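The structures come next, written out as structure tokens.
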Structure I
């Protein structure tokens, strides 16, 4: 598949944000990307015309009940068959921030045994409580299964911003060690919170900004095709988005966020 043939659907509803930034990130790298309201997709029935599905950040449906849960249940009812086909065919799905919450609530992540009827994990209120909007460091923990990090060396430290009030990733307490081992054994761990030198956060604030179990910032499913992360790569796409750009004499044209989008595109151009 040629780069210019790749079609990305960035899905939105009321409360979604960063959809335009996500669309621009893909378009800047030479692929087709459209922002579509879920109702447009239901009416047109054309979700399967796209190669990639993206759930961007924001506060879908006001984050009532739990972050992402209303959007997830609505999707299951309105587009459940199409999403099932999307998953079965191995088409990539990306969830950023609120999108990650949606993927977890839908049962698409962690996906140890495929899509589940009920969530196997949660993204809940930050500890310390409060909305966190800051730049953080991440380490790539993936050994190669996740196509969204195919161009990022294992162990590389990245810098991206977060903006969430419910980003604390948790498993059920009675199963957390068992599920953590499954993540590790199946190469489903993707990003963890760390300091600028790559040292583990070990749950300590502010290196781990929300209290996530095992410093988890992003995971993929068993096949690697579904990826969710709390940080915003689309807000770290360009040099001028970085917080210290005015103090740096020289900066690369792109920020670390580009690596996520470029990795996926590179994977698709080689696979198809």
Structure II
């Protein structure tokens, strides 16, 4: 069995439509569409009152589904890619195996929720950035990129979906999201604890890992998708992040990155709209 499996060789059937983060960020249409929608309302949070609430919720649920597949694959790769003892402690691999078990359960739950919400597998594109963050040759960078950055995002997403289920009067969605949210807090806490333990005597390695986490956080704050602002569809779940091992300073840093991304998106949309107005004049 090969180690360090590349993202291009992930096993998917013909139902899946994959897109890389580079492709997504290079498509100006995605920026303009989200920006135009946000520009028509001050509150862009995912709530049942949004006119596109049904499609937005189903799209986010599909994103959760494919993210859980990649989280399963990433945790499993960490168990296999590194030599026990010299490259990764056995206890770390045991935690990653437990996470893989959780993620497999999340995939099953997400499939059932997608069916419940009327979504077919492959109806929305699969962004592969989560697995890409799990391809580092250093297990500490994987913990920073996957467990702290992307699983941290999952905390925000599950909290938003849980609240959406509550407001929509959907007890199935609310219960399942709450159930998975508890697992995600555990996964992020494991990443936080192991990152600190493995870099306790190596400040440079810790610095490199946290810088990589910042890069991933920045990518997933693209367009201000996740922030404290009501203009973002996904809220920043501060309390759950604290329970998962984030310090107040770290949460504030993430909030600042998210606000910056939101401002950048609004500025980009304004430039596009100005250019379109001039072209039509």
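Descriptive notes on the structure:
- Of the structures I, II, the one that 1.00 was derived from, the read-out being FRET efficiency 1/(1 + (r/R0)^6) of positions 98 and 186 (r between Cβ atoms, R0 = 25 Å, to 0.05): II
- Entry that produces 19 once relative contact order in percent (Cα under 8 Å, 6 or more apart) is calculated, selected from I, II: I
- Label whose coordinates, when log10 I(q)/I(0) by the Debye sum over Cα atoms at q = 0.08, 0.16, 0.17 Å⁻¹ is calculated, return -0.28, -1.27, -1.46 (choices I, II): I
- Structure responsible for -22000, with helix-only ellipticity at 222 nm (-39500 (n - 2.57) for each DSSP H run of 4 or more, over all residues; to 500) calculated and labels I, II on offer: II
- Highest-scoring label, criterion being FRET efficiency 1/(1 + (r/R0)^6) of positions 10 and 154 (r between Cβ atoms, R0 = 25 Å, to 0.05), among I, II: II
- Among I, II, structure where FRET efficiency 1/(1 + (r/R0)^6) of positions 82 and 146 (r between Cβ atoms, R0 = 25 Å, to 0.05) as derived comes to 0.60: I
- Value 1.00, calculated as FRET efficiency 1/(1 + (r/R0)^6) of positions 18 and 162 (r between Cβ atoms, R0 = 30 Å, to 0.05), assigned to which of I, II: I
- Looking at mean count of other Cβ atoms within 10 Å over residues 178-185 over structures I, II, structure II comes out largest.
Quick note: the coordinates plus some simple rules give every number you see, no bench work behind them. Since this is a predicted model, take the numbers as computed values, not measurements. Cβ atoms are built from the backbone, for glycine too; each structure is taken alone.
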